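K.L.:
Down below are the structures I want you to see.
Coordinate-derived values only; no laboratory data. Keep in mind that what you see is a predicted model, and the values were worked out from it rather than measured. Cβ atoms are built from the backbone, for glycine too; each structure is taken alone.
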Structure P
Amino acid sequence: MINLLILIISLGILILGADLIIKQSEKIAIKFNFSEYLIGATLIAFGTSLPEMAASISASIHKHPQLAVSNIIGSNFLNISLVLGMVLLLAKGGIKPNRDFFVKDSSWALFPVLFFIAVALDNQINRIVAISLLLLMFGYILFLIRYDKTSLDLDIEDIEDIEDNFNWIKITFFLIVGFIMVIKGADYTVISASNLAKSLGVSEWAIGVLLVAFGTSLPELVVSIIAAIKGKADMAIGNVIGSNMANITVALGLAALAHPIKMNFSKYSFDIALMVIATFMLVFITANKMYSKPAGISLLSMLIIFLNHLFLIQH
């Protein structure tokens, strides 16, 4: 019971720390007048992916490769099935993005997934692969910055308010506090999750792919739903695509850089396959501009299949 309590508290600290970082990042991005998508796909995506990054890196350092990988697999699947599914269901006035996500972005979300499958065949992710993953994210960021031609739609009053209240010292302080909360929260999340798995006789993979992944995906869920309700579709979808990119390239890359990951990936082929299918569904939805409630329901139905599978393998 104590491990479950520590897990819940640790996840809470993770999410609060990520929220601090997100808010300060938004202020910096708005000051420099980036587009909503660029904010969503980079600063907010990195901010909401910090829990996954911290948890996976900590799990790798503590030699829990199953937790390190399952957290990322579960988070990417939940970002599409749960987060994007809820965004499509709750978006104010339907989703009418200003950006062509298929042409510019969804294919980028597919690259790291296919790359992951290729390297997983060797049942290890070494430091050379880790560096390649990080370079892939670097290439995506350069692509976004180079082709980001849309300015952020802000009123003059909002711009003046940001200029008047912008304080680098205050922002830096809150960023540091946020990072400390995320890092320490991640450590205790991994330790308590591992202990919980042992005490319940449940595999570390199951705990990571569901409990830890759901907890670390909460920032994406909250931020994207709020953005969707406010009619900021580009920011909401950008957060999902950017977070999934960051999870595999940066979170997994840094985790493998900290400690090479060796495990039998074929044992978890069903969960990995669902993540791949969900990613192809993301590409299909953006290609056909199916930003509708039926598409949201279809994504959520995949989540039911996923939960049913986890229930069956534990019984």
Structure Q
Amino acid sequence: MTTAEHLHPDMARLVETMGVMPMTDERLATVRAVELGSVTSPHVDQHDHVVPGDPEVGVRVYRPAGVEGRLPGLLWIHGGGYVVGNPAMDDEKLHRLCTDLGLVAVSVDYRLAPETPYPGPLEDCYRALQWAFESAGSLGIDVARVGIGGSSAGGGLAAGLALLARERGGPPLRFQLLDCPMLDDRQVTWSSQQDDRPIWSRESNTYGWRAYLGDLYGRDDVPPTAAPARATDLSGLPPAYVSVGTVDGFLDEDVDYALRLNHAGVPTELHVYPGACHGYHYAADSEITLQSRRDEREWLARQIRR
């Protein structure tokens, strides 16, 4: 069967809308030129901040309007194959999580590849995480209930950030939420080698990894913090949530990572959505997207309980 025959009908409509053009230098420039306007909500206080340093790191902070006291925190990392994207693309998602769960979200505007390859984007995320802890008083964050999360490349950065925080001895993380994370630069799994995967193709995946790893691409000594699937020791990491669709090139690496987390003693919840392709959440009204939102919300609620 072809990919099209495996797709859920809602996903087939999404693919018709978004297309399957592979990422190239020319397309990268075109995608980056599309401006994403910020989305606001009367129920969420939303402010942009700058984390000082060289270079500075931009962050967008979301907090439920009118809610006092210390709230759980979520450091969020946007997707985009390591080469495109900014916090605005996840405004609606973070508004929803803030109001549904009563948490403070901090979204990182990390530098993008290829202009800034590894470890630059990951270090931006780490500095943003440190800033969130250092600014917990002014932001109203309960430092005992802070976790990280991200989607696609953001999920890969979140997984790498969990490894980096363990390596450096902090800040302490309550959880890691990895939505269809981009974890393995080697592309050796069956799913990653399929040529007809929609939204984020095998060619796009190669492009993203080449851009992110730079001179490291294709080498055997790529650090696990750059490509978390390469990590051999996953012990001592925070509880994890991993989600992916069956028609996603990341399927095999994500399922394997979730299994290995569990084998390492890390409580891990895995969700595999039949017929879902990469970027399935762009089909906002799809039953798959709505189910995934419920699954994420219920899991997060359990992680942030006192």
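K.L.:
Given a computed value of 0.95 for FRET efficiency 1/(1 + (r/R0)^6) of positions 126 and 238 (r between Cβ atoms, R0 = 25 Å, to 0.05), which structure among P, Q does it belong to?
P.N.:
So the calculation was done on Q.
K.L.:
For the read-out distance in nm of label points 7 Å out along Cα→Cβ at positions 6 and 190, a value of 0.9 was computed from one structure; give its label from P, Q. Spell out each step's value before the answer.
P.N.:
Numbers: P: 1.4; Q: 0.9.
Of the structures listed, the value fits Q.
K.L.:
Matching task: 0.80 is the computed value of FRET efficiency 1/(1 + (r/R0)^6) of positions 222 and 262 (r between Cβ atoms, R0 = 30 Å, to 0.05). Pick the structure from P, Q.
P.N.:
Corresponding structure: Q.
K.L.:
Please state which of the structures P, Q yields 1.4 when distance in nm of label points 7 Å out along Cα→Cβ at positions 214 and 230 is computed from it.
P.N.:
Structure of origin is Q.
K.L.:
Something else about it: If helix-only ellipticity at 222 nm (-39500 (n - 2.57) for each DSSP H run of 4 or more, over all residues; to 500) computes to -11000, which of P, Q did it come from?
P.N.:
Working: P: -23500; Q: -11000.
Source structure: Q.
K.L.:
Work out relative contact order in percent (Cα under 8 Å, 6 or more apart) for each of structures P, Q, then name the structure with the largest result.
P.N.:
P
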